[in-house]
Structure I
Amino acid sequence: MDEVLAKRLPPSLPILRVLENVHPCSYLADRTANMPLILPSRYLSTDEFDQVLAHGLRRSGYFTYLTTCDGCKACEPTRVEVARFRWSYSWRRILKRGDQALQVHFGEPDYSDEKLRLFNMHRNQRELGQGDRAYEASDYEGFLVDTCCDSTFEIQFRKEDQLVAVSIVDCGTESLSAVYTYFDPKFEKLSLGTYAILKQMQLAENTGRKYVYLGLYVAENQHLNYKARFTPQERLIDGRWVTFE
């Protein structure tokens, strides 16, 4: 393993192998991304996963990963300290509106044709696929069902029995990590993406967790820079968590 990469990984992370992952950047045009994939040798305990998140790693399927792109530091891991989060009037209004309109169900991640249709709809209508082919069942399972965490769960949001949003969430002992949320864009009045994050903030508060990790913040990407609205927040910059009010 590269010595520089090794210094950025938590010492307790049980590593089976590291795979190179150089590809066209999904977040910024005309750039090349380097996101090494770290395959743990076993499932990670909730304590271990807290350390993974604190070091700025994310999870996709069985892998964890981080950004090591040459000459670019646009991706900033982002987290919110639950006790300090400002529940503004607008946040509470979105939460109340969603609670009144939707049914919320918690369970283990699994595959269904209904979820795949919604996932591909969200991906296409929000132009997240960059011309790639639609996901198939195996793609969906590899991304959102497979996990290396001891505790991963799924939140389904339904409106009159219609599936309108799904969130996949990883659990540490002291943290929740928002892995991915997809939703039906035509229900924009419900602010489904924001509502899903607020429900995770609420869940973290109710279960006594310290942080909610929101993934990567990229200032120039419209699909990722919305995270700046959840304040105060911390971003991992040059190896330390910096507070943004």
Structure II
Amino acid sequence: MNHCIDLNADVGESFGIYALGNDKDLFPHITSANIACGMHAGDPSVMAETIARATEAGVAVGAHPGFPDLAGFGRRAMALTPREIKHYIIYQLGALQAFAAAAGTRLSHVKPHGALYNMAAANYKLAAAIAEGTAAVRGDLILVGLAGSELIRAGQNKGLKVAGEIFADRGYSREGTLIPRGEPGALIDDPQAAARQVLHILRTGTVPASRGTGAALRADTVCLHGDGPEAVNIARIINEELRVAGIKPAPLNHFL
């Protein structure tokens, strides 16, 4: 079992007059922030403000690039070619990297968003396009993907550092994939149940799957979604339970 684990959250997903998520209340409980880059959510002002808040809180800053689908919040599959995906990754990382530089900090990691993340978990060609786009911007960025997925394999093959991600507030299938949103068991909104799932995975290296024996997973980082009604409580309780178990929350670049 790892003695350190990263706690990440998807943040900076407000845009214009629309305020989304619980970013301010989440920052005390996470170690890495995945910041939307203006395609599925976010805008230039939100990107700048989120980097400033994360830096002030001592939270590592990373990019959260997604499909160019603001209306669908990046959760709808799009039929883009690997070449197009690579260029969208470069475009979004470049934008956020510029804001990070303006704030006197650097990006530490990249985690794709939504449908792009899920598709890359199973489709190696798309995963390789994400890895290539990431490496083209900076070869020392850590690529975050679903533990045991094609995205992890593609990142390793490209020579990137990779971080296997597990989810506190999402249910798993017996294959180690996430149960699709909308299906029974897809979302976990009980903070204690979320904490039990995280500790089970960290202690056993397997997921407590809803449909049979769980798949083996290696976890480097835990995702805490910031847009649910219990998001802050889940983050707080997981932090407390990890410390009781002797596991230290720390940013990825502190132990990878």
Structure III
Amino acid sequence: MNFIKKIADNKVDNSVHLQFQKFSKGIFKNRALLSVKKTKDKYTVNTGSEFANELVREMAKKLGNKKTNVTGAVVSTSDLKGKLEFNEVKQFQGVKRYMIENEMSGDEIVSLIDEFPKIFFGLSFSVDSENTLKIKPKAPKSGKPGKGDEEPKADFCKLTTNDPSVGKEFIFEKDDFKRADVKHEFIIEKIILPETDEKDFAKIREMAKRAGKVIRYSDIDGVKSEKKYEFVA
């Protein structure tokens, strides 16, 4: 289940907390972009970078113990040598991109995400001919406006799948549709500091919860709607 669906269903967990760790108080527009097309039993899901790790995990779970060719980048400020098989490291301003082109099993990918939940996994691979994931192999830059009067585009991740349960995770307003475009606005109203003896402010900030609202703007087959979900994560 992706983090927006978890908020909508009031099933907030640590993965939702990680999504909001970096936010201060304020209003953040054009987040968690989605553009979804449904043709018969096939879903084409284009998303912003926020969904990358969840998409990688979902497809890796489908792959299971089978192996496939995995390409892309794992982006981190940490040293992952010895933890990850990679071809080269590209570094800019302290951010490392571990470039990958290896045979990996789905179980191996899930294990890495479990071990390093804060790291960005920009990986591309296919489970089979009907389930393929492509993610840009670079550090994400969220909240970019569109050019001129254009809306910002959901073009960081692309998933094609014939699994309706995955498609419904992203467009949960209705089952049958042809085209859906969704954007979200995050409103962080309060930062709730933890009760702790921790002295490291960076760790306290990581532990702190964000309270606020997610406003979901959807356009499904030309029908526009706006929904508001409160959350603490």
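What the table below lists for this structure:
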{"item": "Which of I, II, III leads on distance in nm of label points 7 Å out along Cα→Cβ at positions 80 and 104, largest value", "result": "II"}
{"item": "Value 22, 16, 9, calculated as semi-axes √(5λ) of the Cα gyration tensor in Å, for residues 136-199 alone, assigned to which of I, II, III", "result": "I"}
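Here, each number is a calculation from the coordinates, and none is a lab measurement. Keep in mind it's a predicted model, so treat the numbers as computed, not measured. Cβ atoms are built from the backbone, for glycine too; each structure is taken alone.
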